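Take a look at the structures below.
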Structure 1
Amino acid sequence: MFYEPFKVDVSKGWPIDVSTAKYYLRGFEGITSEDANIQSLIKTATYFCENYIGKTITETTFVAYFNNFQGNCLQLNTGSFNEIVSVVTDASVNVTVSKVKKYPNYTIIEFSTSVSSDPLYVSYKTGTSDCLEIYKQSILMKVRNLYDDNDDDTAIYRLLDSYKQINW
């Protein structure tokens, strides 16, 4: 059985910094009292955009675990896979990865030998350290919508539609 991976770390920071968001919101330059709120809005807006396109935008480390795993390969359902950090058995033994095959919507991880573990832990990185400008613009637009309590995200959807991961 596979459980949804959980985020461990956003390694390279957020794609938008507070000063950029403050400039975009206009009128907050030099005011620090709203910094924590704006940082929270940046995180929320980033997660919103990631969820909409089905890919991680920021470079992020995830851990997935597979109960009763037996075999010599597994599939990770992520369209923005970067690299394997580690594969570890229930006995804390590192598993050697022999091949990684990336596809648009998933990644196949092959091991050098058959593995039997309950559970098997797979740590991996997704996203990019160089965020596309269209993602940054979408995040800024969502920050404004969240700050202004505006629910109309039509323009954001239009910007991101062509980057959306399609699963079939």
Structure 2
Amino acid sequence: MVDFITRDMFIASASKVGGAYWKHSKNLRWEYFEYAIGIARSLSPNSVIECGCAGVPLSIGGDVIDNEPTNNPTVPMDLTKTPWEIESGRYDLFMALQVWEHLGDSQSKCFDEACRISKHVILSFPYLWKTGDSIHLNIDDATISKWTNGFPMSSCCVIRGRKVCLFSQEEKRGMVQ
């Protein structure tokens, strides 16, 4: 089973990576990361793949997708280039926190790929933000539904303006029947 980092491990890792992204936001980010980690732990995954972790993966022993070599990805690739060269059903869990809004117009294709390669998907979105750069603004339930092809959420919670959502294949099977 894959394990996940603790708050202390997160703070140490984010401090080591450094940069403006982590400098002032470690504590804010930990709040929704902790929630996502709680969901992930409850799933007891044997295999995890994360993307967009900016050099600070939340899983221990999982894989990391990134197109930025300095983030040390185990799977170097651009998410927007679909189909992904990853075996179907390869992972128990796919995680991408605060990533989907950065995928241009590829969100729904990327969501299909995330579901293809994993049993469960955890995504977070900047939810109903009114300030910031344009890609983060006004993301509502309709936008999330469009980006996730109407796939029903198994659970979700809004934490400090981030909507953290779990999507599970069991929900999709129930939708098809």
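None of the figures in this text is laboratory data; all of them are computed from the coordinates on show. Quick caveat, the model's predicted, so the values are computed rather than measured. Cβ atoms are built from the backbone, for glycine too; each structure is taken alone.
Here mean count of other Cβ atoms within 10 Å over residues 49-56 has been calculated and equals 22.6, so which of 1, 2 was it run on?
2
Work out the source of 5.5 here, i.e. which of 1, 2 gives that when distance in nm of label points 7 Å out along Cα→Cβ at positions 41 and 113 is computed.
1
From which structure (1, 2) was relative contact order in percent (Cα under 8 Å, 6 or more apart) calculated, if the value obtained is 18?
The read-out was computed on structure 2.
If Cα Rg over 2.2 N^0.38 Å, for residues 17-80 alone is calculated from each of 1, 2, which structure is the one that comes out at 1.17?
The structure behind it is 2.
Among 1, 2, considering only Cα Rg over 2.2 N^0.38 Å, which has the greatest calculated value?
1
Could you figure out which one of 1, 2 the value 3.0 for distance in nm of label points 7 Å out along Cα→Cβ at positions 65 and 129 was computed from?
Only one of 1, 2 returns 3.0 for distance in nm of label points 7 Å out along Cα→Cβ at positions 65 and 129, namely 1.
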